[in-house]
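Following this line, the structures themselves.
Read the figures in this text as sums done on the coordinates, not as results from a lab. Every value quoted in this text rests on a predicted model; they were computed, and no experiment measured them. Cβ atoms are built from the backbone, for glycine too; each structure is taken alone.
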Structure I
């Protein structure tokens, strides 16, 4: 019988030595989650990490590793609860042009996640939504997940984030903010939503894990590599970004990413530093 870990390594186009990463880092992480889940399932686990840190890949391995421990895990990505393209265009027209681009708080539909968590807690069957990045739009149909689920892995670049102090919004972090949000309307609304619906959503987490890169330069490198892989898989997809578009996309996320890199290590239950090769370099509690 084929080992599901080896199968996943092949599917993700990872090198054969990635099995060492699984054994040294993701297996102990699965054990920690399983211990937390003992006697209190279902468990809602947040997986935070800047763009390109490998959150979705980690979750795929955790699903397999938790299954070996008798726990059924499924993954909800915050990317899959983005507003539809038409909804973001309406938000951009009525509120602020920068909301046309997916990413920041305010461009998601938190209600989807609330409904999924409620269904998981009740042991009901539910539909997992899907977002197609190559089209920059919601998929017409989700995936039906039959209950019960023992562990819901909720992954996303801003999962668990908290709003900034209002005074911190005054100074732009990059040229995009200075030129396209001079009146602080966009970033103030992002911060407000983060402290409202998103705060209530993240309060549902039983456990928070952070995949932490060293700095924002690492985010830029990792995200560029991620887009290159997407272009390789789907070269004709309409939603692909040029290098310039990737940089603009990251400019929109820079403020909150920097805030999380500074604040979240003190808030997360587990912090796993991620090296320049996109592999974990250590595992430890925050």
Structure II
């Protein structure tokens, strides 16, 4: 079978699970990872025959995609803010919405010198590492409760030559942060169990629930705890940034104001959902 014929076969097999555009995108990701080809290579070599070993590899990946396993986990690779990250089932897959949060932090802090930043619940390390790469005057720290996630984050720091200090810590049982910070950021678990029906299978079945879900009865549990810890750690004019549940924007703003934060700003993401908040210590 040549590569052009296999492409038709691949798209047909995935048509029951993905829409046409997504299936096409998945094919080209596979093409790049399995053959190291770009679109132009396919156009110029569409009659190239796949070897028996290549067919086996392509079919293995196709089977995993039919089961809706995320392609980032299949190839253990994800792109975030121009960097590449190793990912596995111990970490969430970095998302475009989180890139917007990171860009907000970079834009507001790029002219500051000698600042200290803490990322709480770092996962793959994408936030901490990207900030370290883009804010060279910053000293960046990152916390996570998961040993496996921290191992992944450390691997990504080496991969991207980023200087980040990683700390294993359960933020919910933490009484105080290890030192003062100028910026604290967190993308904590925020999906309520009642929202599980909205989650696609490729997320629900494969991504770590520890990093995703929070109890319906106290959905701001992590936000409230982090806000309280940050209040004692941030200096005057220090900033706290959160990625948030799109349905709980006003509630998150109110919680921060009740904890004596000022200049609370709620921002929407590219999909027009309430997605991030920043607040200042006065």
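Here FRET efficiency 1/(1 + (r/R0)^6) of positions 67 and 147 (r between Cβ atoms, R0 = 30 Å, to 0.05) has been calculated and equals 0.65, so which of I, II was it run on? Going label by label, the one that fits is II. Taking distance in nm of label points 7 Å out along Cα→Cβ at positions 19 and 219 from the coordinates of each of I, II, which one would give 2.5? Label of the originating structure: II.
Have a look at I, II and say which one yields 3.6 for distance in nm of label points 7 Å out along Cα→Cβ at positions 91 and 123, as calculated. Label of the source structure: I.
Comparison across structures I, II (criterion: FRET efficiency 1/(1 + (r/R0)^6) of positions 195 and 243 (r between Cβ atoms, R0 = 41 Å, to 0.05)) gives the highest value for II. Source structure of the calculated read-out (relative contact order in percent (Cα under 8 Å, 6 or more apart), 14) within I, II: II. Upon calculation of distance in nm of label points 7 Å out along Cα→Cβ at positions 59 and 83 from the atomic coordinates, which of the structures I, II produces 4.0? Source structure: II.
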